[in-house]
Every structure is written in structure tokens, then in C-alpha cells.
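**Q** As C-alpha cells, here come the structures.
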Structure I
Amino acid sequence: MGKHRRTSIPLYVRVESLVRNRILNGQLQPGDKLPTEEDLVKQFGVSQITIRNALSNLERDGLIVRSRAKGTFVAETVPVRKKFIITNRVYNILEDADRYEIKNVDLQTLTIGETRNARTVREFFNLTNEDPICIVRRTRLWKGIPMYYIENILSPSIAQHLTIKELGERHLLKILKEKIGISLDRGEMYIEAVPADPDVAETLKMQIFEPLILRQLYYWFPSGEPFEIVNSYMRPDYFRYKVDLDVRSF
């Protein structure tokens with residue numbers, strides 16, 4: 001997999017993301033006229049070529065219409081993207097996984113030092129960079145749109161019970177429960193924003209360094225031994241995170 005150098009998100013991607021969000025969130029309505037390129041240059045403090053690149057991408061996606069004579073307008077028909085709700089409940093995670101088509105399944109053994117987040121993997125499994133680890137990679141699609149890029153990281157002794165065919169059809173936890181009666185005790189979930197590495201960006205049809213939602217899951221056996229890490233790289237334009245708050249004690 002290799003390690004990718006982290007750099008800043010290109011300016012045109014930042015401008016594009018800001019304008020895109022204003023359109024999709026309804027701040028800019030269908031038919032609204034956008035400021036001129038010169039005004040956008042002043043507003044964002046960037047060059048004119050940066051503005052033009054950003055607008056070209058928005059036009060490509062059908063969010064704006066440009067006319068040399070009249071200016072730039074929000075498209076009359078703006079696609080409304082369904083937002084999927086993600087929670088910290090395991091049954092919701094498994095239920096959510098079942099709605100997607102699975103593609104690009106890969107099962108590989110490499111050293112921990114070759115993984116994308118080597119330090120996290122090394123500390124979780126209490127191993128060294130030279131120790132072998134298995135990674136299952138899959139892409140989940142909804143109506144043909146790639147939504148998730150997933151990495152399941154687990155020991156070779158567990159991964160030996162998995163096949164590419166099964167992984168393309170069912171959730172990993174369900175497979176192992178049926179085949180070897182696996183039982184888990186607890187899990188933890190963390191969510192953060194990360195820049196898209198080149199391989200993830202290509203899979204999800206995004207720009208390199210564009211922000212992604214990383215949902216990272218950790219699971220343990222009842223004995224306290226680590227079971228797996230799951231890295232789910234998710235397109236932020238299709239997901240929202242929900243937390244139920246108990247305010248009865250206030």
C-alpha cells in the first residue's frame with residue numbers, strides 16, 4: 001500500500017467545496033446568480049485560475065450554469081443527495097452494510113509497517129512493524145455510487161477463515177460468527193476528518209486531499225484480546241452522524 005505524503009488540500013478544491021455546500025444546503029437557491037470571478041477572487045483571496053478551476057468542477061457536476069454574456073447561475077435543478085445516518089450501535093452498522101453493493105474485494109497479508117496507519121495497528125495488536133497482518137479491502141456502492149472504502153485489519157489466524165467470494169456477499173462479522181462461532185465482548189468507535197489519500201480518492205471518485213469521514217472501529221474478544229480494526233473512509237456529502245442525547249436528568 002505504501003505511505004502517502006500528506007500535503008494541504010488544493011485551493012480550488014477548498015473553494016469548490018465551500019460553494020458546493022452553499023448550493024446543496026440551500027444557502028444558494030436554484031437560479032441564483034453567483035458573484036463574478038473578480039468578486040470571488042476578492043472574497044476568497046485566491047487567484048482567478050483557482051476560481052475558474054473550482055467553477056469548472058461545479059459546472060461539470062451540474063450544480064451551476066455559466067453564460068459568457070449573463071454570468072454564472074445555480075442550476076435550476078439541483079440534485080438532492082440522500083444523507084445516511086450513522087450511529088454507534090453495532091446492529092445499525094451491520095444493517096447499514098446490507099444496503100450496499102460490494103465491489104473490489106481484496107484480501108492481502110503484509111507487515112504492519114506497510115499499513116496506512118502502522119502505529120495504531122501496532123499498538124492495538126501489541127505487535128511490531130515487522131509482524132504480519134491481514135487487510136480486507138472493499139468498496140461499498142449505493143446505486144452505482146462508491147460511498148465507502150473499507151479496510152478490515154485482523155490477524156492471519158482469523159483471516160484464514162475468509163474467502164474473497166464470501167466477503168463480496170456478506171459482512172465479515174456475520175461470516176466469522178457462522179463459520180467459527182466468533183464472539184465479541186466490546187467495541188469502540190472514533191470519527192474524524194482526514195484528507196483522501198490517492199488510492200482512496202480514486203476509488204471514491206474524489207479529489208486527492210479532499211476531506212473524508214473516517215469511522216474507525218475497534219473490537220475485542222471477551223478475553224480482552226484484540227480482534228480487529230475497521231477503517232471506513234466515507235464520502236462526507238452522503239453521511240451524517242447521529243447521537244441520541246438523554247436530557248431527562250437536567
Structure II
Amino acid sequence: MKSLIDIIEETIKQTYVIEENGRKYVIKYYSVEPGLVKWFIIKSLSIPLQIYPYVTGPRDRMNREIDFFNKKPGNVCTPKIIDIDWDNLFMKREYIEGKIFHPDMPHLRFVELAHILAKIHKAEYALGDSKYTNFIITDHGEIYVVDAEQAIETSNEIHYSWDLIIFTVTTLYSYGFLKDIEDLYSKLRSFYGSYIDYYNIDPVSNIIDKVKLRTVFSILVPLPYNIQLINILKEITSK
């Protein structure tokens with residue numbers, strides 16, 4: 001059964017896989033209507049809290065993604081860009097063989113993904129759109145960032161905290177509220193603990209201490225899960 005996140009991903013699809021001379025490539029269109037609508041809604045919702053500087057324009061989003069893929073902040077893995085069409089606003093890039101990160105994956109994958117986000121933040125970048133579906137794990141165990149159209153260069157740790165929130169919220173909704181939630185809580189403990197060890201405690205503490213972040217976290221995560229997750233973060237940051 002598809003999760004809500006999976007259904008939304010299909011609805012706002014901007015990328016398509018093509019095959020040329022026996023090789024697969026990904027074509028991403030930045031000016032298609034679903035993508036424009038998605039980012040207009042997200043930006044509108046984020047304006048009152050002013051947490052992250054989202055952009056809606058196709059050229060702006062394309063610029064951000066090209067910058068991230070080319071610079072590879074923190075030396076993380078990103079797809080190789082094959083071709084760029086500025087007139088029609090699309091990118092042709094390498095197709096990455098592997099599995100999309102999923103909440104059902106073992107603890108080790110959560111630890112590895114925490115390291116990826118920590119590397120990006122250490123390099124003073126934030127993704128902005130850090131939902132779990134934007135990471136692909138190859139058969140060799142490498143983790144690729146395959147979507148970075150809202151990535152920015154920033155030293156503002158509120159933006160890093162926002163990356164952590166988006167990953168947590170989308171993971172929680174995909175995992176499902178009717179399953180054994182303790183398993184996911186355990187994985188998120190590993191995720192946050194590893195992130196703190198690899199980077200620092202501040203972006204995690206901000207989720208608890210900054211009113212804006214705690215408010216939006218409480219809105220995005222329903223009761224009683226938001227209380228439990230905040231308690232987990234308090235437990236981790238108090239060590």
C-alpha cells in the first residue's frame with residue numbers, strides 16, 4: 001500500500017527516466033505546472049514563520065540544484081549533470097541505480113543518512129527539501145542526494161534544523177501511525193544521536209528551544225507523537 005508521501009510524489013512528478021543507447025538518464029523539468037504549484041504552496045505556508053527561503057521560480061530552483069550537484073557540499077554523492085537547457089528549463093542527468101531511502105530500512109541506514117546531512121551542514125549548505133525520498137542508496141551502499149532544487153549556501157543553523165524536521169516529519173508519515181512506532185522512535189534516536197556526534201548539538205536543540213521551530217514541529221506532527229518526539233530530542237540533547 002502506498003503511503004501519503006508516495007502518492008504526493010507521483011502527483012507532483014517533475015522527473016522522467018529515458019533510455020538512450022542502452023543507458024538510462026533522468027530528465028527533470030522545472031517549469032511543469034505541478035512543480036510550480038507545489039513550491040508556491042510550500043513557500044506560502046512558510047512565509048509567516050520565515051524559517052526557510054524557498055523559491056518558486058523554475059530558473060531559481062534549477063540554479064540551486066545545478067549549484068549543489070556541481071559543488072557536492074561535504075563531498076556527498078550527487079548525480080552527474082549531462083546536459084542543461086536554459087531555454088526550456090530542464091536538466092538531463094545521470095540515472096542512479098539503487099533504492100530510495102525508506103523508513104523500513106535498518107538503523108544503520110538512518111545513521112548513514114544522518115552523516116550525509118551533517119556533512120552538508122558542515123559545508124554550510126542546507127537542502128530545504130530533505131524528505132527521505134530525495135536520497136537513493138546504491139547497491140554499493142553509497143547515498144546519493146538526487147533532489148536539491150531548494151538547496152542553499154548558508155551558515156544559519158535554523159536552516160539545518162529545518163532539514164532535520166522535514167526528514168523526521170516525512171519519515172514519520174511514510175512509516176505510518178498504526179505500525180509499531182517504537183521501532184521508528186529507536187531509528188530516529190540513532191539518527192539524531194549520530195548527527196550530533198558528526199556535526200553538533202545546536203540544530204537539534206533549536207527544535208526544542210526555538211519557538212518558531214517547536215511550533216511548526218508540533219503542527220506538522222500530530223498528538224501524541226509530537227510530544228514523544230520532543231521528549232526523545234530532550235533526552236538526546238541532555239546527554
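Read-outs: derived from the displayed coordinates by stated rules, not from any lab. These numbers were taken from a predicted model, which means no experiment stands behind them. Cβ atoms are built from the backbone, for glycine too; each structure is taken alone.
**Q** Can you tell which of I, II yields 170 when volume of the Cα convex hull per residue in Å³ is derived from it?
**A** I
**Q** If distance in nm of label points 7 Å out along Cα→Cβ at positions 53 and 125 comes out at 1.7 when worked out from the coordinates, which of I, II was used?
**A** So the calculation was done on II.
**Q** -16000 is what came out when helix-only ellipticity at 222 nm (-39500 (n - 2.57) for each DSSP H run of 4 or more, over all residues; to 500) was calculated for one structure; which of I, II is it?
**A** Corresponding structure: II.
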